[in-house]
Structure P
């Protein structure tokens, strides 16, 4: 199975500029391709996961990935999928975020000995002469056509700045530069990048009469069309300081039954034939498939040792033998206690198990909260400070699957 067939079998590919030519190129040649990452945070998140996996699949097939970090485009921000203009970041923040991205990406993509290339588009965008840029690049873009693209259409109602309108030109120019300087012949990205990718493909043809290609892949979504990677605590990050390996594992362990097989295909290297066998599983076997998914994904991002720890802790909790060593933990201070005690609602807010006392109260009243395996029947429940003496702790369980340890 060639890499194009592999990506297709995994249900990853969404759109291709010329399917026949792309499949032929990926089968008969070893190419350089690129995927762009705008460093808008200091960590990659689950939304980037598919892109990194595609890079890894392509590299394993002998192609050379170019990871483009948007030090230049990140100073504007892509309007695609956004209802408001992004917050503008400083150069220092962007440089720091780029370094964080590089470290995380290297776990799945081999950058040694030229097997993959890292570039920062600030190198050619930051010092552009604006008039020259407009004369060479801007002349090839029709504003009427740009506004017809979905990424801009949905912003027109709320207001689209000229500042953001430049984004497509800059991303298209990236492809032109990478083609000229690195021989890059293909841009890949999430399906929300289709219009930007088309812009780059056409610019290479108009400026240099070069045939290049674009391919998008499906966004990571649930079976009912919701974007994956969000929890009550916010985004699911690849940085263990932002989302612990245990919480990361639990996120995948708790995905809906309908999403397990799709996630396995898109986010693991488990052979497709093996995944098809898992797809036949029913009933309690689906939980086993979820466990396989959670372990494989956690191992890819955090390594085998952390995956083993997370799996051990999760299994213990599912069998009601609380393995507290690797459980998410919140440490209370003396200031959290009043008259030598702390109310359970305050504990839940501190542990981010509820956003407010009101939400905590509703969860307790609905019978969804236990302390040390005893279900609470009242929100007027105080925990004495003495409970935490000599290394003592409590375990709060929310629902069936969320556990959290509190210490002092």
Structure Q
């Protein structure tokens, strides 16, 4: 991991001096960060229009609304004009053509946009999909769109590892796992047909415990996802895993997906040290035995429990050439690496060419949590959650603790 940083103080307008945060972001040399919005609520994913209008999806309602539209009317680099609409919480949001797409935890909606990318009838969205599994656990419905009129949605498994009794030590895994018929994968729907449910969609890929970060890679026309790995290896199987192994395993993973592929959940997990698919102990594994030979392997892996919450392929020209078509991933940060310190809370970069990683992942933006070492995510001042590429090629990053949005620019030419 490359860790050569230039310490860059966050630039704030006088309006933002009241914010209760003291973070300074650590970035590669030549980059700087500016806070362009603060105190917007529990901001999850974000989307930006070609004219710079910014949309935020909220995990909790703010004044009865779950979507925030922001505009920088005076062009000073800070968003000061806002519109709130959408009476539902959620994570997913995306702009494609003249539509804004947004998800609740069980449905997907779209809003027609006018020539200035304003919602025409913000109080009357069209419902694209409804009835998606929402049982509280892994309920966020992240979305992305391809270039052929399709929308892809994560339907996270409402379970840790498909046990008879979820998250209970000694409870065996269910074989076959009945969850996979309606969750634990990516579903594909038309982006223009209204009121679709499972029968009108396609289970595009399966064996994916919970995908919060996903993006369509237009360079190679394929879907890519980042996956949250399972919990409780040490807590439920101390005879097989020590506390350190429980903190590090299993890997968080990054996949390129084709229609019909299976990533192996719940039967196996990816061990980043052995570089193998290890059979889950709930299904007879011992920490060594392999399983699910039909399951695909990840393109790249990361340490366990970092929570990859957003994925973005960089297509701009502002950043140096090495960033072109590479992947940025926002890690929300861990909660369950005790007795180790919690990790993550940063943005990483994966260099890529023709849809394939060309080198190791590296930390791109750090310092969001506000101090070097924390034992609980509640200590973190910010937790990165959403990514968007601005029209000028800069990178926007959202946070769902204090509701900040940063713009990261490259200044050194």
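Consider the structures P, Q: one of them gives 17.0, 53 for Rg and Dmax of the Cα atoms in Å, for residues 136-335 alone as calculated from the coordinates. Say which.
This value belongs to structure Q.
Identify the structure, out of P, Q, from whose coordinates distance in nm of label points 7 Å out along Cα→Cβ at positions 192 and 352 was calculated to give 2.7.
Source structure for this number: Q.
Among the shown structures P, Q, from which was the value -13000 of helix-only ellipticity at 222 nm (-39500 (n - 2.57) for each DSSP H run of 4 or more, over all residues; to 500) calculated?
Answer by label: P.
Tell me which of P, Q gives 21.5 when you compute Kirkwood radius over Cα pairs in Å.
This value belongs to structure Q.
Quick check on the output: -0.83, -1.22 is log10 I(q)/I(0) by the Debye sum over Cα atoms at q = 0.17, 0.21 Å⁻¹, for residues 112-215 alone, derived from one of P, Q. Which one produced it?
P
Values in this text are rule-based calculations from the coordinates and carry no lab data. If you're wondering where the values come from, they're calculated on a predicted model, not measured in any experiment. Cβ atoms are built from the backbone, for glycine too; each structure is taken alone.
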